[in-house]
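Values quoted throughout were computed directly from the atomic coordinates according to the rules given, and no laboratory measurement underlies them. From a predicted model like this one, the values you see are computed outputs, not experimental measurements. Cβ atoms are built from the backbone, for glycine too; each structure is taken alone.
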Structure I
Amino acid sequence: MTTEQKQLVTATVPVLREHGVLLTTHFYNRMFTHNPELKHVFNMGNQQNGKQQTALAMAVLAYAEHIENPAVLMPVVDSIGHKHTSLDIRPEHYAIVGKHLLASIAEVLGDAAKPALLEAWAAAYQQLAAIMSGHEQGLYAKQVSKNAGWTGWKPFIVKQKVKESVEITSFYLYPADGGAVADFLPGQYISLRLFLPELQLLQPRQYSISCAPNGKYYRISVKKETGASHPDGMISNRLHQHIRENDVVELSAPAGTFTLKEHTSRPQVFISGGVGQTPLIAMLEALTGKQADTPITWVHGCRNEAVHAFKDHLTQLAGSYPLLHHHIFYDQPEVQTQHTGWVDLSEIKTAVLQADADYYICGPAPFIAKHYGFLVENGVDTASIHFEEFGPASLQLNN
């Protein structure tokens, strides 16, 4: 890109801040109209609830703001790259996206979209696409280099379906070819793809792997969303209601950057809300399975005991691993409980605030923001706080 082109892109930052979602909404509508086959690739639930449009607007804005030095965005590029490989996004998809994004800029800006501006954004997009697709090719290469690794979609058999609570059910997924499963890092996710008759579409959804690596199977633990038409629940409800043991589903290889830091004896503090505990359960199993001397503090909140998945499993782990201490919050307790109300770290401040600890937070965006803020206000280094928001990213807390 030339200096003049970078300046033109930078000049659009105020417009992107104010009208970014308008632009990305127009873009998605245009792309799906001209390339409806991509509806099989994108999560249409996130299209309905507007999360994907917002996430893309934030990403485009961040890129424009850092056009002089896009290298500072590499952590974001890495995270998005993992999501893209889990959805089998390939270089040819970038060409389609670029075509419709540039057309959308011209159509939304109208007379303000001068040829020089469009040329600048074309150059900027080509630079971004090269960065992203190059990084993703590296991720694909790493996947196939693993024992039993693969790219794209692979059939797995649901060998067990286990009810963990009134809302959450675990699915034990074994390779249909009878082989081993590729290794993964505790905290990573897989994408699962099903055909939805009501949409006449293949639809992917990403689910955290809720068990430690074992070489035999992946486990996902899925919350049943209320209302069959809930945009976030189209796949989860189908899994709960229609998928039976011995049915076949398609999976992509494990991906994700929210992972347990390896080879550390620092105290580990896990903070989760609701189904947000699923990636943390994998981390907890991995840590306690090593019988190491790592102090672990587990903090979890949900409505009541009936919806508390893995409650007995947690008790068993604590019984065999003396350095594991847990604090459970029930918002609507039906019996006497340890803590009543929403998770409040100030109630267990001495247990949570530990020297040199690593913190992992997972749950809804407001849950993450609240507890991230508490930790920072109490002197925890942001580099020691790790979080994952389910769905398209809306939080930018470590910037």
Structure II
Amino acid sequence: MTPHGEPGLLEAVLRATGSRDVDPVVACTRVAWSVVAEPGDAIAGGLIEGLGPAAAFEGVLGAVDDGIGGLLALCVERGVAGTDDPTGYGRALTKAVERWRPRLAHADVGAVLAAADAVGARLLLPDGPAWPRAVDDLGHHAPLVLWSRSSHGSVADWGDPPAVSVVGSRANTVAGSEAAADITSRTADAGCVVVSGGAYGIDATAHRVAIAAGATTVAVLAGGVDQLYPAGNVEMLRGVAQRGAVIAESPPGTRPSRWRFLARNRLIAALGDVTVVVEAGARSGALNTAHHAGQLGRTVFAVPGAFSSAASVGCHRLVAQGRAQLMVHPDEAAAAAVAHRGGEVALPSATPLLVHDDPDVLRVLDALGRRSLSVDELARRSGLSVADATDALALAQIQGLTQHGVGGWSRTAAR
């Protein structure tokens, strides 16, 4: 399970981290932990903090064979968080070992590192120079490792600028897309990183506008970084990796799942100095992100909508319950993020985003005929690169000018 005496594995982890200054045994053990424990597992986080990753892992292996007595005694001796009540902690530790047991025999660190290497993913470790310090605010719920796909290193490598997390409904309205585009555009103008979850709807709008504005953007995935999801956003996520980073805490090869989407929301909240909920239904996952942000002491904004809109019910409730500030102006998020870092920002007097005037958008709209076309065909017809055509189509979609279906891209019926 740990990499003692495995030179090939040691070389693989050094290659994944891009540094020979890391302790490869600690790195490999953290990777093993990320396979065994689900994201946000506080018992795993407490054990690692109190005993160190390698000793904690060895202790769990011993507990599987001999019971938790020895591990519990060591935890009490070291003052691991929660052991002031040894009986209660013992019960929690027993449950934890039982949920880790099925995966312990299959924690193949070499396979994980090979999967990461296949997509050019980088392994980020706590206390390493590339680690985004903001996630440390999660305490024992912080990620054990992070995996990053990026053309620019990591979040920390970009000079640690202020960040704004923009989240909202997957089934957004046109008004919601326009609001998200305006907020993201102002955020980009202020030099902030744009963080979101890579999903359909508001997330995709935020990422696409950030890419079009030349801003840094980060997408946090619910599965492994080799599992770009959803399928319809794969090209967009590749664009995010070009302009910023696609990151995940689950090891490569991990499939997205409902509980992992909820778990990754805490990372979106932690990475942003400010979280903006643009649209959210009564049961939207964006409300979960807002809850995490509030627990971390981050500023939360909610964008108002029509009182009759089901997509705005969650936003209105956040404000009514005092869990979010009402967003009055799209510049407020960037200003609050910069202020959180102790700075000031001169709010730009930007005009609303009018994609009709973008020359690339006009070219792809002219190239669209009556039938649906692929991005490749539109790029050929418009004389644009595939990447520029994709960005132009996304901006046109924000304004309701285009739509994407099974057969490709087409103009909306209303146009």
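Please state which of the structures I, II yields 25, 56, 18, 0 when P(r) over Cα pairs in 20 Å bins from 0, in percent is computed from it.
Of the structures listed, the value fits I.
Computing distance in nm of label points 7 Å out along Cα→Cβ at positions 29 and 381 for each of I, II, which one ends up highest?
The structure with the largest value is II.
For which of the structures I, II does the calculation of mean count of other Cβ atoms within 10 Å over residues 141-148 return 24.9?
It traces back to II.
Which of the displayed structures (I, II) returns the greatest value of distance in nm of label points 7 Å out along Cα→Cβ at positions 133 and 245 on calculation?
Largest calculated value belongs to I.
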